[in-house]
1. Given that mean count of other Cβ atoms within 10 Å over residues 77-84, derived from a single structure, equals 18.6, which label among 1, 2 identifies that structure?
2. To which of 1, 2 does the computed value 19.3 (Kirkwood radius over Cα pairs in Å, for residues 221-428 alone) belong?
3. Give the label, chosen from 1, 2, of the structure having the highest value of mean count of other Cβ atoms within 10 Å over residues 125-132.
4. Of the structures 1, 2, report the one carrying the highest value of mean count of other Cβ atoms within 10 Å over residues 173-180.
5. Name the one structure among 1, 2 that mean count of other Cβ atoms within 10 Å over residues 101-108 of 20.0 was derived from.
6. Just checking, which of 1, 2 has the largest value of distance in nm of label points 7 Å out along Cα→Cβ at positions 93 and 229?
7. I have -20000 for helix-only ellipticity at 222 nm (-39500 (n - 2.57) for each DSSP H run of 4 or more, over all residues; to 500), calculated from one of the structures 1, 2. Which structure is it?
8. Rank structures 1, 2 by distance in nm of label points 7 Å out along Cα→Cβ at positions 53 and 629 and report only the one at the top, that is, the highest.
Structure 1
Amino acid sequence: MAEDIQWKKTHCARMDHGGCALLVGVKEGKIVKVKGDPEGHFSKGYICPKGAISPDRLTHPDRLKYPLRRTGKRGEGKWERISWEEALQFTADNLNRIREEHGAKSVAFGVGMPKGLEHFVLIRLANLFGSPNVIASQDVCHAPREITGIHTCGFYPVADFHHKSKLVILWGSNITSTNEEGEICSLLLEQLQDGTDLVIIDPRKIDLADKSKKWLQIRPGTDHALALAFLNVIIEESLYDKAFVETWTHGFAELSEHVKQYTPEKMSEVTWIPADLIRETARLYATTKPAVIQWGNPIEHTNNTFDATRALICLMAITGNLAVPGGNVAAYDPKIMGLGPFVRADLIPDKRKEMISAYHRVIPRLMTIAPSYFKKAILEEVPYPVKGFYAMCSNGMMSYADSRETYEAFMKLDFIAVADLFMTPTAAMADIVLPVATQFEINDIGHYGIGHGFIVARPKIVEPPEECWPDMKIMNELGKRVSDPGLWHDDYEEFLEDVVKPAGLTYSEFVEKGYLKGPDRFKRYEEKGFGTPTGKVELMLSTAEKFRLKPLPEFTALPEETSPEFPLVLTSSKSRYYLHSSYRWLDKLRKLRPHPKAEIHPETAARYEIADGDDIVIETTTGKITQVAQVTESVDPRVVNASHGWWYPEGNPRNQYDWDRSNLNILTSSAKLGREYGTPNLKNLPCRIRKA
C-alpha cells in the first residue's frame, strides 16, 4: 500500500550532471519509486527519465557483485572470483612494483564523470602515492571554460539562473536534454514563462528552438568565428558598455583593432549563418540587460576551444554582463574544506613540473592529464613511460578520442585496475575489476570542487550488495597499502565530515539541510578588482608571452577541412536517455533509445538513397562505424549528427562488447590537438556516409 512507502530526500548522481533534488520511496528496504522534489533549490521538482529509472541500476542481474581477477589474455573475458583482501593486495602489489621499477609517475589514476566526493579521493590517492598524473576528460569537458575564465577574468563565469535575465543565449547547451553542472533546465523554463527572451546557437534544432526568438544554426566547430563576429559588430557599432570597458578591461584598443577582420560577412561563410542574423543577434545581446550566456560542453570539442572560450568571455565583459545578477557570475563556495587540503596537494609540491602535461606546455592551472597525452606516454614513452593505471567511473575505451589508439595503449600497459558498477569495454581490458556501491547505496557529497558554488547531500537510501564497496572505501583501503596509512581514515566516511566541518556541521546535519550554497557576490571587482595580473578583465592576456598563449582570441581556419572524398561534416550529441557511455544495459532506457541514431537531413538521405531506420556506414579518415539513420530536418543537409558513447552490453566480453561497431571515437583522432588543453577535434570532422 502507498502508506507503507517511506520517502527520503537526496540528490541525483551518476545519471546526469545536474544534481536534481529527489524524493526516493522505500518499502521493505527496496526502492520502489523516485520522483522530483518540489522543494529542490536547483530543480524545483524536475526529474528526467534517467533519474526516474535510476534505481534499476541497483538490481540489474548483470551488475558486478564481487572482485574479479583476469585469468586469460588481456581482453579475453576470462575471470576468477577473489576476496576483497586478495583484490586490494593484488592491486597494491602491482602499483608498488611499478613504482619501484619505474617511479611513481609511471602509474596514472583515471577518473570519469561522477562529480561525487570519490573524484577528489582519487586525486588524494594519486598525490599520496606520489604520482602527478590524474587522467580525466577535462580537455573536452569543463576545464576550457573554467580555466580560460580564471586566466581572463579571475573566475569561471557560470550562468546565473537564480536571478532574472532579460535574455538567455543557449550556446551549444541542450539544457532540456543534458543538464550542465547545477544548471537545471527547470530554472530556465520558469524564466521563459515570465517573458525572458531566448536565443539558440546550435547545429541542431533542439527542443527549445521553437520557444526561441532566434535560432542560429551554426556549422559545428565554428563557435570562435561566430563569437569574434559578434565582437566585431558590438565594437564597430559602439554597443559595448563604455564605463565598464574603460575602467575594468585590459587591451580593449588591441581587441577592437583585432576584430575588424572578423566581419559578419566573412564569418558568415565560415559559420553558415547569414550575416544579417549575426548582426541582429549581436545587437540583441549587447542591448538587452542583463543577458546571460549558458555555454555548453560542445564548444570544448575542438582544438580551437581556447579561442572560443576566450572570445565568449570577452563578449560577456564588454557588454557589462559579467558579475551581475542574471548574467555570467563568479560562484563562491560555502564554508567547506578547500580542495588543496582535501587532496593533500602539499605532499606533492613538484606536481606541476613532473606531470605528463608539463612536457606539452599546457595552460597553467590545468592539473589533469589529457587522455591523448596519457596514451602518448604509454605508446611512445613521451615524456616518460607509463606502465600502470587505476581507473574509477571511467570508460576510456569509449570516451577517449581515437578508440583504436586507446585499445593499443591499454594492451601495452603492465597493469590495469578498474572499479565500476558493470563490466564495460574498459573493465573488460583490466587485470582486476572491483565492484562498486553506487548512488542510493552510499553517503556522498555532490558538486564539491566543480566551481558552481554549492554542494548537495546524497545520503544513503538502501544497503548495497555485501561485496560492493563505495569507491571512497576502496581507495581509502588501497591507500593504506600504497602510502602512509596514517594519512587515511579508519572509516572512509570521515571524508564527508571533513568537507562540512568548516561550516560547523556534521554530515548528518548537512543532510538535514540538503545543500550548502555560497554567498551571492555581484560586482565584487569594485572592491578588489578582478583576480588577474592587471586586476582587470584581460581582453588581451598580459601573461600571453610568459605562458606561450595567444594574447587575443582568433580564427585562422576550420578545425578540419572537408574534401571531395569526405564532403559532409560530422558532429555528435549526447542522448537524454544515457550518460555518456553508461546505462545502455537498463531495459527501460534502452527501449526509449534502442539504437545509435545518426541524424541526416532529408536532402542528404535522398542523395545517398537512405531511408529512415536504415543502417548506415559513417566514415572518416580515421575509421568507420555503423549507426541507424534518423531522417530529420533538425540538421543542416551538410551535417551528420552521430550518437555518442555506444557499445552493446548484450554483446560478448571477448570482443569488449562490440566496442568498435558504433563507437563515435573510432572516427576521431588525437593527431591534431589544441596546445592549451590537449583537446582533439570531436566536432567538424569531414566524413562520408553510405547505406550499410
Structure 2
Amino acid sequence: MDERSKRRFKSRIATPILFLITAVFIIYFIPRESKFKYTYSLNKPWLYGLLTAPFDFHIQKSEDEIKTERDSILKAFQPYYKEDKDVVTHVKTQFTKAAEAKEIPDNYISYVTNKMTEIYKSGIISAEDFDMIYKTEKRQFKLRDSNNKNIVSTCNLNVFYTLKSAYEKIVNERPPSLKVSTLSSLNLNDYLAPNILYDKTTSDKVKTDLLNQVVIYEGMVQSGEKIIDRGEIVDAHTFNILNSYTKEIQNRAEIKSNPIWLIVGQSIMVVLLILTLAVYLLYFRPRVYKNRKEVIFILLSVVIFCVATSFNVDYKFYSIIFIIPFAMPTILIRTFIDSWSAMVVHTIIILLCALMVPQPAEFIMIQLIVGFVAILSLRNLSERSQLLYCALLILLTYFVTYTGWILCFEGDISMINWRMFVYFCFNFIFVIFTYVLVYVCERIFGFISEVSMIELSNINRPLLQKLSEVAPGTFQHSMQVSNLVSAAAVRIGANAPLVRTGALYHDIGKMVNPAFFTENQTPGMNPHAGLTYKDSAAIIIDHVEEGIKIAKKYNLPQQIVDFIETHHGKGKAKYFYNSYKNEHPNEVVNEADFSYPGPNPFSRETALLMMADTVEAASRSLPEYTEESISNLVNTLIDSQLMDGLMRNAPITFQEIEIAKKVYIDKLIRIYHSRIAYPELKAKDKESGNVDSK
C-alpha cells in the first residue's frame, strides 16, 4: 500500500469519528428544560391569540416584590443575645490578683472592682455587635434571661457599654484621691470583656422563621380562566401570571418526564440528523467525505451555530435568535464546496437548532427559505458586489417571510413585532462580514474561492509577468492551454475558474531553464545539442519540481500546486525516451530516467489540464492544420494517455473525455484556421495611387 493509499485509509477511519464527536458535542450543549412556546415582554402587546389557563396554578410574586418584603423583615429584625455571668467573676478575680501582685493600694482595687460590678449590671457588648445593632431600625435587641431561656426582654442599645466606654467610665468617675497614672498602670483593658454575647443559633432560627412567613403567592388562576388576549398590554400583574404559568409548565414537565428519556430522545434526533449528513457526503459527495479538512469545516459550521442557538435559548433571548446569521455557513460552503452540499448542511443546522428554539415551525419556515435564497442568489462569489446583493436579498427574504407568517397565522398586521425587523438588519450586517471569513477560511483550511482564483489569474501579477518576460513562449502556451481547458471544464460541469487558473501556472518551472523548451527557442538555437538524451530528459522533467518550488515561494494555494504536480503525471518525456530506445535497441532502459515524478491526475480538473497541455503543445508541430490532422492528433494523444493509465485515479468518465476531445478539436481548428490570401495590386493601380487604406 503506497503513502497516498495509506492517507486515504486513515481518512476513512477518522471521518466517522469526527461525525460522532460532533453529535456528542451538540447533545451536550442542547438545552434540557421544557420550552415555553410564547415570548413576551413587560409593557409590550401580547402577540398571540387568546390564552386561557389549562389548569389551576398560583400567581407568584415577582422576585423584586419578594426581595422587598424580605429586606423589610431583615431591617426590622432584632438579633438575640445572651448574658454570660461567669465573665464578671472571672475579670474581677484576674484584676485583683494582678493588682495585688503590683502592690497597688487597696483603695484603688476596691474602687475598680466596685465600678466593674456597676458596669456589668448594665452589661458590656463588643464594638462589632454594637455597630451591627446600631444599624437596625430601632437600635434594639433581644436579651435572653440567663436563668430561664424562655424569658426574652427587649433592650435598648444606649444602656449598654462597649469596652471603650466602660474603660472611660472607670477612669473619668474616679474620686479626686485616686491618680490617673496609677489607674492607667493597671492596664484595665486587659481585664474587661463583653458579657452580653451574640446568640447566633437563636438569631438564625428566628430570622429563618420570619423569612419563611413571606407569602410568595398573590392569588390563584383557575382552570379555564382568561390570562391574556391578543393585542393586550402585558402589565406587571399579567407579567407575573405569565411567569407563574411558565414555571408551572416546566415543573409539570419535569415531574411527568424522566430526564434520562429526554436525553435519549434528544440524542436520537441529533444522531439521526448528523447521520443523514454523513450518508449524504459518503454517497453523493465522496470526494468531500474523504477530504478531512472539508469535513472538519462542515462539522465546525454545524457545531458553532448549534452552540450559539443553545446559548441564546439558555439565556432566554428567544426573539433575537434571528440575529444569528444562519445564511453565513451556507454562503461559505457554497463558495468552497458546492450548492447541494450547502443546502443540505443548512437544512441540517436548521433542524438541529429547531430542537432548541421555542417556536420551531416559524423558525424552520423562515430559515429554510432564507437558505434557498442565499444559494440561488450567489451562484459564484467573484466580486464584492455579489455578496452585498446576496445579503440584501436575504434581508428582504426575512422581511417578507416573517410578515407572511404572521399574517398567515394571525390575520392581523398589528400583530407584527417591528423589533424583528431591527434584528433582521443586524443579521444583514453579520452576513456582510462573510466576505472577510472567506479569506480567513482560505488561510485556515487551505480552500480557494473564485475571488482568489480571479485574482491569481490576473496576468499583471508579478509571477505571471515574470513568466511572460523570461519565457514568453511558455507564457503564450499557458494562455492557450487556459482557454482550451476552461472551455472543456464548462462543457462537462467541472470547476472552470480553478482549471483556468491552474493552467496559467502549470509550467512556471520552465522559467529556470527557458531555452531548453522549444516554445522559447529561436531558429537555429538548440541547447540540447551536445547533451545526452538522459541529461536532456532530466532538464525537461525537472521543470515540474522547479515549478513546485516557485509556487511555494510565491505562496500559491495547494490547489494550484496540484496542477503543476500532475500536468505530466507519471508519464514519460517521450521524445528523449523514444530517441534513446531507437539508438539502444538491445539495452534495457531504466524508465525512471525518462519519467516525470507525478502523481497522476486525481480530479477532473487536473485530468483536463493534462490532456489540454499535451494536445496544445503537440499541435504546434503539425505540418498542416486540417480538421483531419487535428482530430487525429487529439484522439491519438489522449488515447495514449488512457492506455498508459495516467487517468486511472481521476474521477472522469469516458463520456466526459470524449466531450473534452471535441472541445479541444474545435478550439484548435479555430486557432489554426487558414486565412484568406490578400490579392496584390496591379502595376497600373499602384501608379495611379488607388490604394485601399484598409
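1. Derived from the structure labelled 2.
2. Values: 1: 20.6; 2: 19.3.
Label of the source structure: 2.
3. Details: 1: 22.8; 2: 15.8.
Comparing 1, 2, the top value of mean count of other Cβ atoms within 10 Å over residues 125-132 belongs to 1.
4. Details: 1: 22.2; 2: 10.5.
Largest calculated value belongs to 1.
5. Numbers: 1: 20.0; 2: 11.9.
Computed on structure 1.
6. Working: 1: 6.3; 2: 8.3.
Comparing 1, 2 by distance in nm of label points 7 Å out along Cα→Cβ at positions 93 and 229, the maximum is at 2.
7. Values: 1: -8000; 2: -20000.
Structure of origin is 2.
8. Working: 1: 2.7; 2: 9.9.
Greatest value across 1, 2: structure 2.
FYI, it's all coordinate maths here, none of it is from the lab. Since this is a predicted model, take the numbers as computed values, not measurements. Cβ atoms are built from the backbone, for glycine too; each structure is taken alone.
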